[in-house]
Every structure is written in C-alpha cells, then in structure tokens.
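K.L.:
Following this line, the structures themselves.
Each value in this text was obtained by applying a stated rule to the coordinates, not by laboratory testing. Given the structure is predicted, the values throughout are model-derived calculations rather than measurements. Cβ atoms are built from the backbone, for glycine too; each structure is taken alone.
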Structure 1
Amino acid sequence: MLISVLVVIAAVGLAVQALIGLTFFISSVREGESRASVFAGFQFLGMLVVFAVFLVLASSNFFHTGPGLFLLLLGYAAIGGAAFFLLRRTAPNPRALQGAAGRIQGEVARFDERTQVFARNRSLRPESDEYNRFYQEHPEYQQIDRRRREKGGPIGHPGIIDRPHEEANVAMMLASQSMCIYLSTPEKTAPQPHLHLREKVKERRVNLDPDEATRMVKGYARHLGAALVGITEANPLWMYSHRGEIFHENWEDWGKEIRLDHKYVIVLAEEMSLEMIGSGPHTPTTVESMNNYAKGAYISAQIAAFIANLGYSAAANHLRHYDGLMVPLAVDAGLGELGRLGYLMTKEYGPRVRLSGVTTDLPLVSDKPVDIGVEDFCEICKKCSACCPSGSIPMGGQTVVNGTLRWKLNEQTCFEYWGKVGTDCNVCMRVCPWSHARTFPHRLIVSLIVRNRLARRIFSAMDDLFYGRKPKPKAPPNWVRFTEKERRE
C-alpha cells in the first residue's frame with residue numbers, strides 16, 4: 001500500500017513538472033523568444049518522456065520489485081535533496097536590510113546636480129555666466145562636454161540608429177517628454193491648495209493619522225497608475241545639494257542650495273513594457289522610457305496636489321524636477337535593491353521601471369528596505385556588463401565611491417554612446433534576467449532566486465543557455481517604426 005502511495009505521489013509530481021515545462025514553452029513562444037522556445041520545447045519533451053516511461057513502469061508493477069523500489073526511493077532522495085538546497089532560505093544580506101545606508105563605508109558628500117551629466121549637457125548654455133563659472137570650478141569636464149556638444153547636442157542626433165525610419169518614433173518620444181516639461185513648472189511641482197480649498201486648509205489642515213494617510217496615498221498612487229509605491233523618511237545624503245537642471249528660464253535657481261524641508265518621500269515606480277524595451281538600443285525603447293517618465297510626472301504631480309489640498313506641503317519629483325537621487329530613496333522605501341547596472345532592481349519587474357516621487361511633510365508610515373538577493377545575483381550574473389555596447393558597466397567587484405559601496409558605472413562613456421545612437425539605449429535593462437515577463441514560470445524562478453543562493457547560480461546559467469549570453473534586440477510592435485532589416489531579424 002505504501003509503495004502504491006509513493007508511486008501516485010511521484011506520478012503527480014512528474015505531471016506537475018511537465019506542466020511547468022509546458023507553461024515555460026508556451027510563454028517563450030508568446031514572448032517571441034525563438035532560442036528559449038527551442039530549448040524549452042526540448043526540455044518539455046524530455047519531461048514528457050520521463051513521465052511516460054514512469055507510467056509504463058508503474059503499470060507493470062516494476063516499482064513493487066526490489067530494483068524498482070530502490071530506483072523510486074533514489075528518485076525521492078534526489079528530489080528531496082534538490083528541494084532542500086533550492087527551497088531553503090539562505091542567510092539574509094544585512095547590508096540590503098539597512099537600505100541605502102548599508103552601503104555607506106565612509107564620508108558621503110551630497111551630490112551636486114550641476115555636475116550630473118544630463119545637467120551639464122542639457123541645461124548649461126555655452127558662454128553664459130553659469131557655463132563659465134561651472135567650468136572654472138570643474139575644468140575636468142570641459143573638454144569632454146565640448147566634444148559631446150560638437151557631435152550634435154545632449155544626446156547626439158535623435159534617432160540616428162534607425163535612420164531613415166526614426167522620425168515618427170522621435171516625434172512620440174518628444175511628445176511624452178513635453179508632458180514632463182509642462183508638469184515641471186513651480187506651480188505644478190510645488191502646488192498650492194486648490195483655490196476652493198485654500199482658505200479652508202489655511203485655518204485647519206485635514207486631520208489624518210499616519211496609517212490612514214499612508215493607505216490613502218498608496219491607494220491613490222496605484223489608482224493613478226503607479227506599479228509600485230513605497231515610503232521612506234528622507235535621508236539628507238540622497239538629496240541633491242544644489243540645483244543644476246533648468247527648464248523654464250529660472251536661472252536664478254541654478255546653483256541654489258536645495259533645502260530639505262520635507263520629512264517623507266513617497267517613491268513611485270512605473271513599469272516599462274518588455275515588448276518595447278526589447279528593441280533596445282533602438283528608438284522604440286526611448287519611446288517607452290519617455291512614456292513612463294510622463295506617467296511619473298502625471299502621477300507625482302497629482303499626488304503632490306492631493307497632499308497640498310489636505311493643507312500640507314509637497315513637491316513632485318520626476319524627469320524634469322528631481323530634488324534627490326531616486327534609486328537610493330527607492331531602496332530605502334523598500335521597492336528593491338541597487339543592481340550592477342546602476343538601476344533599481346525590483347522583485348516584480350527587475351530593472352524595467354522608471355522612478356518618480358513626492359516629498360512631503362504629511363505624516364506617513366515608512367516602509368522597510370528589502371533583501372531580494374539582487375546584490376548576490378549581480379555578483380554572479382554580469383550579463384549587463386557583458387552586453388553593454390559602451391563597456392560602461394564594470395565586470396569586476398564593487399568599489400567605494402563617495403563613501404558608498406557600489407558598482408561604479410562610467411557615466412561619460414554611457415552618455416557618449418547615447419549620443420552616438422540617439423537613444424537612451426536600455427540594452428542593460430533588456431538583457432537582465434530579472435526583466436523577463438512575469439509569466440508563471442518566471443514568477444516561480446524569481447521566488448526561488450529571491451530566497452536561495454544556489455538557485456541564483458543555476459538560473460543565471462540557465463538564462464545564458466535559454467536566451468543566450470548576448471541576446472539580440474527584438475522587433476517591437478508593428479505600430480512603432482523600425483528598420484525593415486531589424487524586423488526581418
């Protein structure tokens with residue numbers, strides 16, 4: 001009787017395994033992953049053969065014989081051992097559980113937005129007083145930036161990689177970007193209460209306890225379209241020291257010290273379409289980037305206005321108005337961890353997110369940092385580094401930069417490549433194993449690598465096998481312009 005029960009359990013287990021293999025094959029086909037589809041197909045056939053052989057042996061009562069029972073028990077031992085080593089939770093990463101502060105290994109200076117590569121190339125007007133003053137203080141950047149400007153502007157010649165088919169994509173990209181610019185005016189980023197409420201909240205703020213306020217803010221953010229939302233107390237170290245980005249000719253703000261008047265930061269993440277970023281470094285991926293930056297501006301501006309209408313102070317942070325570094329703030333808000341590629345890595349979407357936020361004095365409840373195994377996985381994987389077309393992502397270990405331990409990206413060569421191709425590239429985001437669609441098989445894999453180091457090694461190697469060490473770009477949806485050559489490939 002016991003042997004029969006063991007046989008039934010084993011048959012069910014093999015059937016479930018084959019079913020998982022089938023779902024992986026189907027999802028690979030639907031995602032247009034030809035290489036993965038082939039390997040997944042062979043994997044599924046292998047599982048079916050094993051299941052069929054098992055059923056034949058079971059029907060002949062082979063497992064009731066001495067050799068059959070030994071083979072059955074050996075299979076149970078193998079499965080049990082694999083389950084033990086793959087399902088057990090390995091030791092947590094104490095650094096991750098401390099959030100961004102866990103990476104501090106020395107004195108940290110607040111980052112000056114004027115030195116940011118975008119601010120230097122987008123905001124500084126050649127030969128203006130601000131231009132001359134900046135390069136007098138930072139001569140190390142002058143020749144680099146001058147050569148970049150001579151090549152055609154902040155990001156080179158828009159759409160050059162897809163010429164002559166890029167015009168419509170660039171038009172879409174700039175349309176989304178214009179929404180961010182529109183929502184970056186002072187009255188949008190730091191809104192006042194609505195005219196109908198102004199006198200009322202001046203007399204008395206709306207009384208909300210922190211739990212209720214947190215529930216409402218998070219619910220409203222998700223209702224507006226945020227994929228993820230977290231809250232943290234603002235660490236001054238992650239806030240910019242001086243203003244460097246100018247978009248509305250408010251040059252009196254350039255170089256002004258950025259004061260931290262708000263205690264809390266609401267951090268928002270918007271999911272980027274896997275189908276669109278799959279084309280990186282081509283122009284459709286930039287269409288998706290700007291679309292999600294526009295979403296972030298839309299959501300953060302409305303949340304800031306909502307809080308202002310409650311009688312509290314708030315400031316929207318998005319593509320055209322950041323008061324701080326969003327990745328460490330997102331880490332502190334429990335949305336994910338910092339990855340090798342320099343992006344936030346989330347459990348839900350990997351690096352396929354764009355970040356925005358709201359700073360406020362509305363009392364809220366902070367979330368806690370999380371350990372989802374990203375630091376360990378990135379030490380093992382290195383795929384983004386191997387695929388980076390500009391060699392800007394380090395292949396080696398982490399180093400201490402400005403008092404924080406991290407992988408030091410070469411932002412100069414990265415930005416140079418953006419200028420060369422006319423897009424924001426996103427190759428690292430496209431090839432990251434965490435970026436796969438969250439179909440059932442991938443959700444299962446993520447749940448394993450979040451908790452187990454051996455699973456990280458196994459599935460990192462399997463990703464190279466199934467998808468290739470250097471996956472090629474995929475054609476985007478038909479409504480996005482793309483070269484005919486790339487569509488055929």
Structure 2
Amino acid sequence: MKTRLLLLLTFVIFTTSCKFFKKEKGDQKIDVTFLQLNDVYEIAPISNGKEAGMARVETVHKELLAENPNTFMFLAGDFLSPSLLGTMEYEGEKVKGKQMVEVMNAMKFDLVTFGNHEFDLKEKELQKRLNESTFNWTIANVKHKIDSITGPFYTEKSGVKMFIPDTYILNAKDSDGTSIKIGIFSVCLPVNKPNFVEYSDVYTSAKAAYEKLKPECDFVVAMTHLSVEEDTELAKQIPDLQLIMGGHEHTNMLVPVGKTNIAKADANARTVYIHKLSYNTKTKKLDIKSTVKPINDQIKSDSEIDKIVNKWQFILNEEVKKVVSNPDDVIFVAEEPLEARETPIRSEQTNLGKLIAEAMWKTTKADLAFFNGGSVRIDDQLHGNITPVDIFRTLPYGGAIFTIEVKGDFLKKILDFGQNNKGKGAYLQRANADWDETAQTWMIGGKPLDSKKVYKAAITDFLLTGYDIPFLTHENKEVLKVREPNPASDAFDIRKSVIVYLKSLSNSKTKK
C-alpha cells in the first residue's frame with residue numbers, strides 16, 4: 001500500500017513539475033536561432049590547426065539544430081575569393097571558390113549574400129559558382145549587367161534560371177503551432193566594380209527592401225557586407241531594425257546603435273555569432289541575445305565535412321610541396337598579429353608588408369625592396385604559429401624577385417607613385433626605404449635619396465608588367481638594367497624567399 005501511494009505521489013509531482021518545463025501549447029511565443037559567419041576564405045583550420053575550420057562550425061551548427069530546429073545559418077559575404085586554393089587548377093580549370101561552395105552545400109547553409117570579393121571572379125566563373133550552389137542568395141543593391149541590359153543575378157540548374165531575389169522571407173514554426181515570418185534583406189558596399197556588375201545606392205535599396213518586407217513579416221533583420229560606419233548609418237536610417245548581421249571588417253564586434261545591434265564575427269570562422277531570438281506574436285516584442293563563439297581545437301570536427309575539407313587540403317598541400325617540402329612546419333611565431341587585411345596593406349606600411357619586403361631585400365642584397373600591396377590576397381591577420389601554407393595563402397600568385405637598376409630621380413618617381421595610391425593595389429610595401437616627413441624626402445638606407453645615384457631595387461616580376469605602375473616596364477629606358485633570378489635560387493619564388501627569411505628570424509631568436 002505504501003509503495004502504491006509513493007508511486008502515485010511521484011507521478012503527481014512529476015506531471016505537475018513538467019508543466020514548468022514543457023512549452024505551453026499556444027503560448028504565442030517562438031524561439032529562433034541564427035548562426036552567423038562572414039568573410040570566410042579558408043575551409044580548413046588555420047593557426048597551425050588551433051583555430052577555425054568549417055568542419056568544426058558544422059559541429060556547432062548541428063548542436064544548435066538539436067537544441068532548436070528553428071536554427072538558420074548565414075554567411076554575410078566574401079567567401080568565393082580570395083584564397084590560395086582558388087588560384088590553383090583542379091580538373092582542368094581554376095578552383096575559384098569551388099571548394100567553398102562544395103563545403104557550404106554539404107553544411108546546408110540557409111542564406112548568403114554577396115561581398116565585394118565575390119566580384120573578384122570573372123563573370124563566367126561567378127556564374128558557375130552560383131549554379132553549383134544549393135543554398136539561397138539574396139541582394140538588394142547589386143544587379144547583373146549584360147551589355148546594356150541590367151537584371152538580377154541568377155542560378156541556373158537543368159536549363160532553368162532562378163533569379164536571386166532582393167529580399168528573402170524565412171518561415172519558422174514551433175511544436176505548439178506558433179509560426180512567424182522573418183524578413184531578411186542584404187546590401188553590399190560598391191568597392192569592386194567589374195563591367196558585369198551594377199550597384200544601386202546602399203541606403204535607398206535597403207529602405208525599399210525593408211518597406212517591402214515590413215507588411216509581410218513579423219519582423220525584419222539585415223544581412224550586410226558594409227563597413228561598420230555604413231552599417232551604423234543604415235541603423236540610423238532604419239531605426240526599427242534590431243539586428244544587422246554584417247561582414248567586411250574581419251574582427252568580431254557587437255556595436256549598439258539605438259536599439260540596433262551590429263554583429264560581425266572574425267574572418268575565416270575564427271569565431272561565429274550565435275543570435276538567440278525570442279518573439280511574442282501577441283505583444284510583437286522581439287528579444288535578441290547575441291554571443292560570439294570561438295571556433296577552435298576544443299570543438300570536434302564533423303566527419304562528413306572533414307572528408308570534403310581533407311580532399312581539398314590534399315590538393316593544396318601537393319601544390320605547396322612543389323616549392324617547399326614541409327608545408328605544415330612552424331617557421332615563425334607571430335607574437336603580434338601580422339597585418340594583411342586589404343585596407344591596411346593597401347594604405348600603410350604594415351608589419352607583414354615590411355617582413356615580405358625585407359625578405360626580398362635580404363635575398364637579393366639590393367639597396368632597397370618594394371612590392372605592390374595588392375599582391376597580398378589573404379585579407380586577414382596572421383596569428384601565432386606561421387607555416388609555409390600561411391605564406392602561400394598570403395601570396396597565392398607567387399612570382400619571381402627581379403633586381404632593377406634605376407637612377408634616384410626615377411626611383412623617386414616610383415616611390416611617389418606608390419605613396420600617392422593609398423587605398424589601391426599600387427600602394428608599395430617597402431624595405432630600407434622610408435619617407436621622412438620632416439625633411440620631405442625619401443630615405444634609402446637611412447640617407448636622403450640621391451637623384452643622380454644608381455640604385456639597385458628588388459621588385460616583384462608583376463611590377464615590371466606596368467599594370468599597377470604604368471611607367472615601370474622592361475621597355476622604359478629609365479630602367480637601366482633588369483636582372484632575373486636563377487631558377488635554383490630562393491628569389492625565383494617570392495614565397496620561398498619569405499619562408500627562408502622568417503626561418504632565419506626564428507633561428508636568430510632561438511640562439512639569443
């Protein structure tokens with residue numbers, strides 16, 4: 001009898017307590033989770049395997065889905081380019097982001113938008129990647145220009161074209177039947193302008209998209225690829241936006257502007273943002289809790305995605321081995337992040353730019369060295385342990401180091417041109433050449449530039465094409481002499497030169 005009473009009492013307590021944990025049917029509340037990435041160029045772990053990795057992101061993704069089926073994964077632009085893998089050939093053609101699409105398809109991304117680097121690809125290359133993608137795209141201010149006709153970009157499968165919409169609506173429904181529609185719009189900053197792309201005004205397009213979505217949806221969020229200053233202005237112009245999932249800056253941030261939060265994760269999936277949204281359909285109140293989550297070696301890799309990543313990494317390592325035998329050796333430890341993001345590397349002398357130029361200078365024993373900042377394509381910072389693969393990622397196009405002889409007056413013309421092109425690929429990263437603001441002159445080896453002296457300058461073979469500096473070519477008579485490197489020397493591939501130089505710096509530190 002006592003046993004029966006005890007069992008009955010236990011049943012009553014259990015069923016009563018469940019009411020506190022079980023979601024009330026028809027409570028008019030619904031929870032949604034957003035997983036946000038931005039500016040991802042690498043599918044494998046970086047920093048000698050300690051950080052990032054899309055297979056690790058997928059583990060987090062699956063955990064969030066298990067916790068809440070209303071979980072959606074986004075990428076806020078910049079993933080098809082630039083990357084080292086993208087410069088390599090596979091099955092008879094350049095990879096150009098194919099590896100990213102394959103991985104992202106397998107991860108079942110829900111929605112992505114264009115970043116400025118998507119338009120590094122040529123028109124046909126971009127169309128192939130769009131056609132291969134099984135995830136959804138949206139963009140409000142970018143159109144496809146074909147001759148004089150402008151229209152939406154599209155994906156084409158089995159001869160059927162599906163136009164990429166300027167807005168997107170997500171549907172979420174929970175177990176008690178509560179359902180909502182979430183409106184999403186995207187805009188991209190107009191900094192990369194090939195002839196097949198046409199941009200409309202960011203803010204006009206954003207406001208039009210917002211007004212289109214507002215009557216159709218319970219609430220609207222933005223997914224953008226803008227500078228944080230532009231995101232801030234967008235938040236001011238559309239103050240009812242509570243969340244902007246942004247990209248472009250590469251450094252994680254959560255910036256409040258009025259009641260809007262601008263969230264950006266670290267580049268290359270070093271971190272992701274997790275947004276927990278709770279919406280009450282009766283009161284129309286939206287609560288959002290945003291947290292940044294590091295992606296590191298404490299997270300187990302998803303086996304399915306890891307297989308795809310390993311396939312592409314094998315292809316990559318085989319290519320790197322053609323220049324260096326041990327692609328994964330630690331050759332240098334960056335105690336401070338080495339700056340290679342696009343804006344700084346094209347606007348100011350950075351620590352990584354100087355190291356590369358110093359490698360050129362030491363390798364050739366020239367009077368000075370310089371190269372165009374635009375040849376650095378990693379658009380990221382290098383942290384901690386640096387491997388040869390990191391250097392290949394930084395300088396994916398490689399190229400030889402040439403030595404030229406020029407008079408001081410022509411050298412001044414070259415250096416001035418680089419300095420006057422801040423913000424562009426022609427900006428020059430330098431070694432043993434500095435601008436003295438007080439004396440208003442260039443200093444070469446600590447001495448003022450002599451207009452009549454003949455200097456030996458180490459430069460990349462690319463600079464002699466005249467593409468970035470129009471007057472710097474083989475044909476210009478003011479280039480007095482050009483010396484090409486021996487194919488057996490370190491100077492024959494700038495990447496090998498940098499690797500050797502960084503190793504020498506590490507060895508000298510160890511000896512001390």
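K.L.:
Who wins on Kirkwood radius over Cα pairs in Å, for residues 75-202 alone among 1, 2, i.e. which is largest?
P.N.:
1
K.L.:
Can you tell which of 1, 2 yields -15500 when helix-only ellipticity at 222 nm (-39500 (n - 2.57) for each DSSP H run of 4 or more, over all residues; to 500) is derived from it?
P.N.:
1
K.L.:
Out of 1, 2, which one gives 21 for relative contact order in percent (Cα under 8 Å, 6 or more apart) as computed from the coordinates?
P.N.:
1
K.L.:
A value of 1.6 was derived for distance in nm of label points 7 Å out along Cα→Cβ at positions 227 and 379; which structure in 1, 2 was it taken from?
P.N.:
The value was obtained from structure 2.
K.L.:
Further question: If you rank structures 1, 2 by FRET efficiency 1/(1 + (r/R0)^6) of positions 99 and 307 (r between Cβ atoms, R0 = 25 Å, to 0.05), which sits at the top with the largest value?
P.N.:
Going through 1, 2 one by one, FRET efficiency 1/(1 + (r/R0)^6) of positions 99 and 307 (r between Cβ atoms, R0 = 25 Å, to 0.05) is largest in 2.
K.L.:
With mean count of other Cβ atoms within 10 Å over residues 171-178 derived from the coordinates and found to be 14.4, which of 1, 2 does the value describe?
P.N.:
Label of the originating structure: 2.
K.L.:
Quick check for you: by FRET efficiency 1/(1 + (r/R0)^6) of positions 187 and 339 (r between Cβ atoms, R0 = 25 Å, to 0.05), which of 1, 2 is greatest?
P.N.:
Largest one: structure 2.
K.L.:
Once volume of the Cα convex hull per residue in Å³, for residues 195-418 alone is calculated for all of 1, 2, which comes out largest?
P.N.:
2
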